[in-house]
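Any read-out appearing in this document is the output of simple, stated calculations on the displayed coordinates, not a laboratory observation. Bear in mind the structure is a predicted one, so any value in this text is a computation, not a measurement.
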Structure P
Amino acid sequence: MDRVQLNELQRRSRRNRNIAIGVTLGVLVVIFYAITIIKMAPGALH
């Protein structure tokens with residue numbers, strides 16, 4: 001199977017996109033975790 005050769009601009013673009021996806025997923029995990037904690041302890045914020 002032949003591999004696709006990417007130039008430097010394409011490699012940089014792919015890396016930046018992967019980082020952005022990773023950061024977005026991390027933020028979503030934190031949001032869902034916080035919502036879960038708040039729902040489990042309804043009196044925690046008062």
Structure Q
Amino acid sequence: MTNSIAICLFLLILTIFAVDFLFLQDDLPVLVGKGLDNFIEYVSFWR
């Protein structure tokens with residue numbers, strides 16, 4: 001991954017969270033955390 005791709009991805013993620021914070025109801029971090037928790041449990045099941 002080049003630096004320019006990393007910067008673009010960082011800005012994209014930052015923009016998504018900023019839009020969620022400003023216009024939506026600030027639920028995106030909670031949804032991402034729950035999804036990550038479910039994914040970790042799913043992966044640990046197959047371990």
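Taking helix-only ellipticity at 222 nm (-39500 (n - 2.57) for each DSSP H run of 4 or more, over all residues; to 500) from the coordinates of each of P, Q, which one would give -28500?
On the way: P: -26000; Q: -28500.
The value was obtained from structure Q.
Looking just at Rg/Rh (Cα atoms, Kirkwood Rh), which of the labels P, Q belongs to the structure with the highest value?
Max of Rg/Rh (Cα atoms, Kirkwood Rh): P.
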